[in-house]
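Novice: Take a look at these structures.
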Structure I
Amino acid sequence: MKIAAITNGISQDYETACKIMNETGVQYAELQEVWGKRIELCTIEEAEKIKALNEKYGIKAASVTTHAFVGIGVGTLEVGDETYNKQMELLKNGIAIAKVVEAEHVRAMPFTKAMVMWGYHGSEQWNAGGNKAWPKFIELYRPIAKLAEEEGISLTVENGFNAMITSGFLSAKFIKDLGSKNVSILWDPANALYHFDAAYPEAYNALRGCIGYVHMKDLIVNPIEGWVDITAIGHGQMAQYFDRIAKALREDGYNGFVSLENIYKPDGGDFVDGYRIDIPNLIKIFGN
């Protein structure tokens, strides 16, 4: 497996991030924000600058991780309307940037969550909105998948705690219902803890054959009381899963990216301190 890091979790200055990645033995960069801008808002000239810095420091681009289609309700959106088209343009720009920096993957997001997607024995009327949310979600994603196919890129869609795909089961169902060879899941098992989804074996077994990219972080979350505490790798609710997930990925022949989502800030420190604490542990668990 190839270890990557989300660079803005190290520094918004991309050259600084490259230097620190070099110091810590990380070769692959996940581009989500650079120089204070989301990657899909960057220009081609800025992409060329990223490419030049990658060549200077021996870094390779793992993913252009856009926020296209984040936080938008499926019930208020239609294919071809103003909001939809704006998000498609952001995704297209992200794809153009990915081609410049030679990234292997591009990320898109799965809208915002409709809390109940199916209902039975009356709940379809009173709770689930007529069971319309999931079919609408797939309908909205078909042109996105078509774009990925036309552009010949690997599009990964991340499960989120507040998105239309939250669990391993729903992530796999999304891939199967969409049916595009160019779309896979960016699996973030920590995001699914908000919904009490066990990362292994339940979620992993559901996702077999659907994973295109992996995010890792650790946390303690209490959805009932409404709080979350980010921890160092191995000190939160993900700790029980890391080794088992790594073993299963190796046995299944996964040779893709496992990327540190560095959002841990230790007491008295900053996010770079968190990165320096977490990245050796991630390499130890998931590295080749």
Structure II
Amino acid sequence: MAGKLTGKSAVVTGAGSTIGMGKEIALAMAAEGAKVVVNDIAKDPDGTWAADKVVSQIKKAKGTAVPNYDSVATMAGGENIIKTAISNFGRIDILVNCAGNVIFAPITEITESQWDAVINVHLKGHFSCIKAAVPHMIKQNFGRIINFSSIASLFGFGGDAPSYNTVKAGIMGLTASLAAGLKAHGITANAILPEAYTNLFPFRDRKGQAGDNMLIPQTYDADWVAPFIVYLATDEAQPITGRFIHVAGGDICIYGQPFQIRGETHVLIRKIGKWTVDELIEAIPPVLGFD
């Protein structure tokens, strides 16, 4: 193990999917020495908890992990998820809010219960875990909160998923507020706008999508997103907070801060091939001006 996260305790929600970013992030963090809570509510058809399979995979690789099966959609669930880290590892250093769902229904057809189901998993799900984790992070004077938004909040999925687009925009607002309010406590908060094949989105085709001028990535494999998430959790990433960052394949786009008189420009870097955490530690500081 390379050990960039040795001694740190991480919670990754929605980390049990067979094809998913949460799973790949949990595996990558454990490989860097973090002790990981693998959270997921899903069960396989045979009744096996999805989180258990990921925990088993981490342990086979000589890592440390425990499962959690609570739903992020309730305050009690969020509290129990964080308690799992505290009771097993004594602290919570890293919170990756990756749990999600999607309902494709235009505004003329979506029901109140469908709307609430997406709001509860995403917005309330982020809130429930953050609310429980932050007091511990403040005591430690250290924390990493990594939220998951989406370019869908900007480009709209053609209007077919208004609830999903709305919550993903809300997560960016939540992230900005957290970054401003928690910086003095050594806690960073950033929002990732990723693209990858997952159980929720087993397809990707942005060609011709109105308003979207992002590059087509080399791959949509979920494990290509994970190294950047690990990087944000490292000590070296302390200066990065309040950022909205697109990650897909070898592409990383750090969006400029909007609504400023002297607005920042976007920064896009591309590597041919998959990034490593060590490469990101070297590459990111110069483009953000804190090397």
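Novice: Given that FRET efficiency 1/(1 + (r/R0)^6) of positions 29 and 101 (r between Cβ atoms, R0 = 25 Å, to 0.05), derived from a single structure, equals 1.00, which label among I, II identifies that structure?
Specialist: I
Novice: Of the structures I, II, report the one carrying the highest value of distance in nm of label points 7 Å out along Cα→Cβ at positions 229 and 253.
Specialist: Details: I: 4.3; II: 2.1.
Biggest value here belongs to I.
Novice: Comparing I, II, where is distance in nm of label points 7 Å out along Cα→Cβ at positions 125 and 149 highest? Let's see the in-between values first.
Specialist: Numbers: I: 3.9; II: 1.8.
By distance in nm of label points 7 Å out along Cα→Cβ at positions 125 and 149, the leading structure of I, II is I.
Novice: Among the shown structures I, II, from which was the value 0.75 of FRET efficiency 1/(1 + (r/R0)^6) of positions 45 and 269 (r between Cβ atoms, R0 = 41 Å, to 0.05) calculated?
Specialist: Working: I: 0.75; II: 0.50.
Going label by label, the one that fits is I.
Novice: A follow-up question, please. Say we calculate distance in nm of label points 7 Å out along Cα→Cβ at positions 109 and 133 for every structure; which of I, II gives the highest result? Spell out each step's value before the answer.
Specialist: Values: I: 1.7; II: 3.5.
With respect to distance in nm of label points 7 Å out along Cα→Cβ at positions 109 and 133, the highest-scoring structure among I, II is II.
Novice: Out of I, II, which structure matches 19 when percent of Cα pairs over 32 Å apart is calculated? List each step's numbers first, then the result.
Specialist: Working: I: 23; II: 19.
The structure behind it is II.
Novice: Of structures I, II, which gives 12.2 when mean count of other Cβ atoms within 10 Å over residues 117-124 is computed from the coordinates?
Specialist: Values: I: 12.2; II: 20.2.
Label of the source structure: I.
All of the numbers you see were taken from the coordinates with simple rules; none came from a lab. Small disclaimer: the values here were computed from a predicted structure and weren't measured. Cβ atoms are built from the backbone, for glycine too; each structure is taken alone.
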